[in-house]
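These are the structures in question, set out in turn.
Computed from the coordinates by the stated procedures, all read-outs in this text should not be read as laboratory data. Treat the numbers as computed from the prediction; the structure is a model and nothing was measured. Cβ atoms are built from the backbone, for glycine too; each structure is taken alone.
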Structure I
């Protein structure tokens, strides 16, 4: 597992709800396809353009990813610091229509991907339309799983797919906690029962 790819994925997860969907899905697609040069050129510039500050932990992730990929030192140094916040201004709702073909397609991929332990879905409110948000807990090489699921959702007509692949063992960022609160869990692997003897 590439430490730089893992750090970049972690940062892009934390930027959910802070950068526009159309930009975030594209950068996640670049990460999944190994386009480090595009990320190094774009991510610092877009953080500045959208006035997104970073916490100390997020800055560390930035340095360990695009900093290693030769991003402009001038741009990296210009990104402003910010304090961590638990405030979430985004609202979500549970899907009330059951599983559609897009959700079933996502489920088929997640069930076959090593390390996944849960699949959730919610709809983000606000803007001109509601936006599906898919959250996967666990999964090896999460940046490649993210890219695959984004392509699946785009094939089903979602122009700006919101796919969040998170570690199964760490504290969730506030945005993702809000998704999980209002989610409908689509899948969790069956619990295997051990047998004595």
Structure II
């Protein structure tokens, strides 16, 4: 965890937060970023990133770019980050900021992350930062053998899960209870 905290220390969280809330950037709490979305609290970002067990050569798929904070943390460690954001205003804003901050190892897409990024698959690691009611099958399919995925799952009661793709199949463990914004798009269609 020390390594992850050191990496996170290189990412200026206040840059990813709207001006009216920047004075709260140092707090360990989720904060609004507009469009009904939030930036996750730093301890959750740290635990999700640590659970991935990132390696420098990893190709990572991130579902839910949001403001780009988690994306920047991933890009500090992994060789390539593929990130998808469904809300166009956030996608435009986070891409502009991450490019301004000189991140060159991030690929961006605006759209529904439920189906992943099939043409760039498979991925060593996948991280999902919005909660679907159940794990999207396309994401499991795009995870490499030996790969790891962190994902919050649930509607009213959510759990942060670590999924590992082993030779014997999928292994699932609960990291801890969480409260994330719901995954929109196809994930919501499946729920109704």
Once Cα Rg over 2.2 N^0.38 Å is calculated for all of I, II, which comes out largest?
I
Among I, II, considering only mean count of other Cβ atoms within 10 Å over residues 45-52, which has the greatest calculated value?
II
helix-only ellipticity at 222 nm (-39500 (n - 2.57) for each DSSP H run of 4 or more, over all residues; to 500) from the coordinates reads -13500; which among I, II
I
Among the shown structures I, II, from which was the value 13.8 of mean count of other Cβ atoms within 10 Å over residues 5-12 calculated?
II
Going by distance in nm of label points 7 Å out along Cα→Cβ at positions 53 and 125, which of structures I, II comes out largest?
I
Per Cα Rg over 2.2 N^0.38 Å, for residues 29-84 alone, the highest-valued of structures I, II:
II
One of I, II was used to compute relative contact order in percent (Cα under 8 Å, 6 or more apart), and the answer was 16. Which one was it?
II
If distance in nm of label points 7 Å out along Cα→Cβ at positions 133 and 165 comes out at 2.6 when worked out from the coordinates, which of I, II was used?
II
Mean count of other Cβ atoms within 10 Å over residues 21-28 gets 19.1 when computed on, of labels I, II, structure I
